[in-house]
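Listed below are the structures to be examined.
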Structure I
Amino acid sequence: MATYEEIYGKRVEVLDSDPTLNSSYEGQVWYNSGSGTLKSVVAFESTFSQTPMTTGRYFCSGAGSNTATVVFGGDASPPITGATEEFNGSGWTNGGSLNTARQSPGGAGTQTAALGAGGYKSGGSANESEEYNGSSWTEGNNLNTARERSSGIGIQTAATVAGGKTGSGPSPGPVQSAVENYDGTSWTSGTSLNTARQLVGAAGIQTLALVCGGGATPSGAGTTNTANSEEWNGSSWSEGNNLVTAIRAFAGQNGVQTAAVMMGGAAPSNSTTIQTYDGTSWSTSPATLATARNAGAGTTGQPGTTGLACGGYDPGSVTGVTEEYNSSINTFTAAAWASSNAMNTGRYILGRAGTQTAALAIGGYNASLSPQQTTKVESYDGSSWSEGPDLNVARYGAQSDGTSTSALIAGGIESPGSPEFKNNSEEWDGSSWTATPNINTTRGYVGHAGTSTASLIFGGRVPPGPGSTTASESWNGSSWTATPSLNNTGWGRYGCGTTTAALATGLTPPSSGTTEEYNGSSWTTVTSNTAGRAFRAMAGIQTDALAFGADNPAITTTEGYDGTNWSTRPALGTARDTAGGTGTSSAALCFANAPNSGITEEFTGETTAVTASTLTTS
């Protein structure tokens, strides 16, 4: 037997502690003398939760990769839907709907070049096929055999649909062995499967395909699952080794003929099991789904070292749960909000500044206080809140930017007050608040971005109310100067970014997700956020932002902006109304809530880390 030195050209290193790991350490071995263990970096299998789909559904189909996925159709229980959603590796955004709403179509292709064929529509099996270009679906030529619950293989211009059944939806109908191939224009009959089946797992491309599992008899009572696996070499189907567990209606799938992964499914009860294929044999993965389910959507055409399970039927309910599978040297930690210690004084519509671990909560409104608007300021150290020096002027709905040691607040509302709307501003130097020159346009409920020495204020409600303004002005550390106005009038905006790259979203009235970008000389209206609400707390920069919560009624919705589109992110643990937010898109802080809450949560984005494994003789 070859030694490690003969294979790698080096001896096993002896180290006092594990080295700083990266991908270059994969397969290497060292002895940790501190722990007395032999260590290496090896691939292992795991799953973790991703942001759930916006529309929970089952019997849906998917295409693309785990960082660029499209899911379409399905049964939202009820109704049958044509809804399409796209996943960017972090969250979901809505795409164009299918022209013919249907469940269980065969899916193939990529996020920007997908194919959906057949399925069940109201009245029975469908033969329609449609092509997706990343934004909309276009009718193509029909299948020769109308069918549902088939699986798609390949790309949009070289696809295969295999198996399925005909009939009228949930009722039993003939199970199909028929195969059809698509060349980007027309469907032609191909060589049939050896075993007729529906709800099969599939992977690969049109000339090197894999089909496995499925129901070998019609659906309903008495359905028989098969473990049968077949491979296609471009001219014939040949029997391969069987699945470990006979199963149908997988919750997710992905892969090529020599490296595939099949997740969950009905066996016959809902399963969390993941089965992997190495081109010769199937094995049960040590990784499992967290949510047992069947009839979800997966990804296509990637080697089976990764994949998604999207939606499906969780016992008793339809779900939008999304989980990601990986066989990797990395440990993945899902993005999530986590509770932290609450503020000392609950409030809302307040100012904010700083980062997730060093933040300020400034002023705000609390109906139980007297007066209801407050001068209170609290600082957060990443764990707890403490009282700091008060503002000179009580206010809520004011602009505030900066850090925990250098901040600015301007405008706002004091109700009752004289005057009710404020134009004064104050600076924080880390120890006290000092009055600075007034803003040019008196206003409250304003949007803002920047720092304590380079700040931008925009929009807002103006006296005597409820009128609003599009006025924008900037602060250079000593004075305020008018800048180009917003395109859309309204108030209740939140913002983030800088004076030359700002982002503004949310608008009322009417309540909308209107979003604008500022480049230092003009505002441009861009894609609206999906929640369509005002008073959203924000964190991040113009091209990488996070918006969370909203105004009455409170919501848990969190969305991310990548400089082009908004997409969903993991929801807040507690629904928020006019909360404060600061930090970055991967390390955000949310605090306060109407009417009088100081509840606090921290957001941490998805992380990966190379992990060392301890080698044993077992």
Structure II
Amino acid sequence: MRSSEIRKIFLEFFKSKGHSIIPSASLMPSETDPTALFTTAGMHPLTPYLLGEKHPGGGRVANIQKCVRTGDIDEVGDSRHLTFFEMMGNWSFGEYFKKEAIEWSWEFLTDKKWLGLDKNRLAVSVFAGNFNAPFDEEAFDLWKKLGVPEYRIAKLPKKNNWWGPAGQTGPCGPDTEMFYWTGGADKIPNSFNDDDLWVEIWNDVFMQYNKGEDGKFYPLKQKNVDTGMGLERMAMVMQGKNNVYETDLFQPIIKSLGGLTAKAVKPPSEEKSIRIIADHIKASVFIIADEVAPSNVGRGYVLRRLIRRATRHGKLLEIEGNFLVKVAEPVFEIYKEFYPELFQKKEMILSELAAEESRFNKTIEKGMKQFEDVSRKGCISGKDAFTLFSTYGFPLEMTIEMAKERNINIDAKGFGKEFEEHQKISRTASAGMFKGGLADAGEKTTKYHTATHLLHQALKIVLGESVNQKGSNITAERLRFDFSWPEKMTKEQIEKAEQIVNGKIKENLPVDWAEMDLDDARKSGAIGLFGHKYETKVKVYDIGGEGKSFSKEICMGPHAASTGELGRFKIIKEEAVSAGVRRIKAILE
């Protein structure tokens, strides 16, 4: 059964059970959840509804959610770990609970109308209980009533059968997991064990509790169901394969790689390199499609790490020249039926991949030489690791990986200290994302940041004072600026805003700043953005200076000394982000 058919019948099944079918959310979590870089599970975008908010689709929904998990990057290359994957899920926001969820899971898995899996190859696990919550006897009894023998129902502890909240707090609860035996039919164990041939294929989570800020668990008034079935693993089972890379979701990518390397790709190390490249490029395509650009912090850093790690493994396979665009091409074909938006952004995605690969290739040989030089010491210092990062573009994790291959220690803490010395702008705990959406504090990014001030004021002039900034994402290659506006801008409005910005650049206005009390800053007419919690003392940047002030904003980021440094400003796209919010993408030429 092809992956496209699995998707189709999954959604058909739950539609027949009264579920609304909803689209996948973005890989970028909502701005209301600053604790995560990417959408890691189906529950992530739906957390408000698990807490009681009413979903437009009603109390029962089903979808296929795009997900990225970065914690498993080092495991990629084995039979089942992936960076990007699709999670098929059905949800109940207080409408049904364990009985329906478990019965429907069994029906979908075993009924010949749907997947028709052999019942003898299935085993399940339930929560064994601990001091926070009791043994899930209800789930245990439900499986028994469906005919699953007791020796195939494992009672497992919290680390196995408990699903925590998407962030530090939130809805959580016990789960029951389903496993399929992928070994020979004559070797099926009587009971579930830790054998890798038992592959987890589905997880029903029962959201009974809410984890509070005090770390304690409180019963939820609204009991929810959150299930997740990984498409890639189910494709592996339904297509009779030994690992996810042999399925139709990966084979076209892997075949494209086979034509690029002159080597006979058979040794395990080379097989792993091929899998890493296939996984990382697929993940990169989807991340770029959701408007992330490679950078040295936050999501952009994860993307850069994926692309550069794939490039390095291409070198290990002795692939010559730039190759990532060729490897990415099949990704668009694989997903064209379900994610047509990839085709709409294909040119942009391939351009970002090619640019990042070229940037890395310019320094990789010198960087490898530097790595070999410092590794001769038997240990890589934090300073040396930071030099490889800042000068040669080696993500820290890549240096750690190469050091591990040579059994060399690396001072990762020392690297962190070096990094903090060079990055003074406030960072998030998870990845160092800069305030104001800046990718870094480099010269080009600084110019783009200054340009957002000009653009903000230009939009107020063209559209009216009601326009306010809603967010931004700035890299060394472009700026992305979100603002409040209810409708598509006209061609004339876009051109007028562009002209105003370029006019102020041509005037070569000074960019002055002064530190003052927050109240004084507001009295001076300075704009404070999106309800940010400022310190008592703030910096106010005034473009134009006394008597010629064009823009005045409270801001903590880096700025150019004058507008004349920026170059020609060009708006390349204006589009909708959500209801009442528009987005402008622009470049400096």
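Quick note: the coordinates plus some simple rules give every number you see, no bench work behind them. Source: prediction; values computed, not measured. Cβ atoms are built from the backbone, for glycine too; each structure is taken alone.
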To which of I, II does the computed value -11500 (helix-only ellipticity at 222 nm (-39500 (n - 2.57) for each DSSP H run of 4 or more, over all residues; to 500)) belong? II
When mean count of other Cβ atoms within 10 Å over residues 121-128 is calculated, the result is 22.4; to which of the structures I, II does this value belong? II
Once distance in nm of label points 7 Å out along Cα→Cβ at positions 137 and 545 is calculated for every structure in I, II, which label goes with the largest value? II
For structures I, II, calculate FRET efficiency 1/(1 + (r/R0)^6) of positions 25 and 281 (r between Cβ atoms, R0 = 25 Å, to 0.05) and state which one comes out highest. II
If log10 I(q)/I(0) by the Debye sum over Cα atoms at q = 0.05, 0.08, 0.09 Å⁻¹ is computed and equals -0.28, -0.67, -0.79, the structure in I, II: I
Highest-scoring label, criterion being mean count of other Cβ atoms within 10 Å over residues 385-392, among I, II: II
